[in-house]
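Below you'll find the structures, each written out as structure tokens.
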Structure I
């Protein structure tokens, strides 16, 4: 299969997903060098809870969202800001089957983790944010799982898919206002049979953090099952 793929790339070189131009980098990365430089990395000062960039000083060190809601997760890290070109790349990855972008996103994760000391060695395992069975069938893959697999290799932590599941078919969070998002996800998760998170420190992985409602609800379920600490890692912060 890889031989066929290599021959195809020789005959039909891959162009950059964003600018549609070709350079040597696009043989192994969906983005050319020029477009990679446009990635809007998250940068300090960070909110102490969710890592959003703080535009104004807060005595508590928290952003406005974390001052309004006290999420059930202990900390969160977002590698980038949900600005162009991430506003184009994440929907392409999530809804348009552009799964090759996992290479770009792993590179982003590696760059950010090397740039900042996040003290993630204390964690025991990674869990991808699950999709409902209906959404998984519609999409054909779970984008959070693809991200989690990349992080698993970078952080040398096991990626567990047999722990947490999403139930029901709640309204898409993106279709709701801020207040409705927190009520929409109540009861949206449960632990799978024979789950083993008791006394463990868990990293939940997702593509995007907006209000933090979904991540907070998932963290609540993990902690109820005995997890002693839950951190969130996302590709981008809205």
Structure II
């Protein structure tokens, strides 16, 4: 089943009187449960595309459908609610709240979307922290964690609300190769066990090695779209 459908997506930014095209007519379909990498050179449109999919920005033209809902027909409030309940974000800079512990960073995310008994919420947060390999580190604040541990907190925060989609923008950029492998394996596990759809934006060949689908973007257009087994995909 299709989770996302993009048709004719264009995005133009304006710098004074100058128009800067970031996306030039992107057509793309993402199925539920895919583990997809979007790659290409700097300035190719990768991050812009993720921003469109994650309801952080609107296209200049074209149609995006998310889980059967056309995003262009939704109000700002409705987009915020769709994003809150259905999309998790993992950023290269982690974006953790520095004064909160690992547990509190994850708990904060789930409290925005879930109402329940304190015991149930605590069990849910502790379970996801254990699943990403942070058992015993729940009380540490971000400045007491390594880069890999911070990224694991970010992953736990993205997954704890059980979103349909997780968007990861250069998630391995600040990690060494060993830590990157460990973090990617956590996300593969979540993809396989929970069926969560993942879309990565990356320059990192190591991340691409884990992808089931690889989409190359150049000059704001999809130049190549292939599955792991090497068969090309037509949208």
### Parent structure of the calculated result 0.35, given that FRET efficiency 1/(1 + (r/R0)^6) of positions 79 and 143 (r between Cβ atoms, R0 = 30 Å, to 0.05) is the read-out and I, II the choices
II
### Message
I have 2.4 for distance in nm of label points 7 Å out along Cα→Cβ at positions 71 and 223, calculated from one of the structures I, II. Which structure is it?
### Response
II
### Message
Of the structures labelled I, II, one was used to calculate relative contact order in percent (Cα under 8 Å, 6 or more apart), giving 29. Name it.
### Response
II
## Note on the structure
mean count of other Cβ atoms within 10 Å over residues 183-190: greatest across I, II for structure II
## Note on the structure
Calculated from one of I, II, FRET efficiency 1/(1 + (r/R0)^6) of positions 31 and 103 (r between Cβ atoms, R0 = 35 Å, to 0.05) reads 1.00, and the structure in question is I
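Could you figure out which one of I, II the value 16.3 for Kirkwood radius over Cα pairs in Å, for residues 23-126 alone was computed from? All intermediate terms of the calculation are to be shown ahead of the outcome.
Numbers: I: 15.6; II: 16.3.
The value was obtained from structure II.
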### Task
Out of I, II, choose the structure whose coordinates give distance in nm of label points 7 Å out along Cα→Cβ at positions 15 and 135 equal to 5.1 when calculated.
II
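Every number in this text was worked out from the coordinates using simple rules, so none of it is lab data. This is a predicted model, so every value here is computed, not measured. Cβ atoms are built from the backbone, for glycine too; each structure is taken alone.
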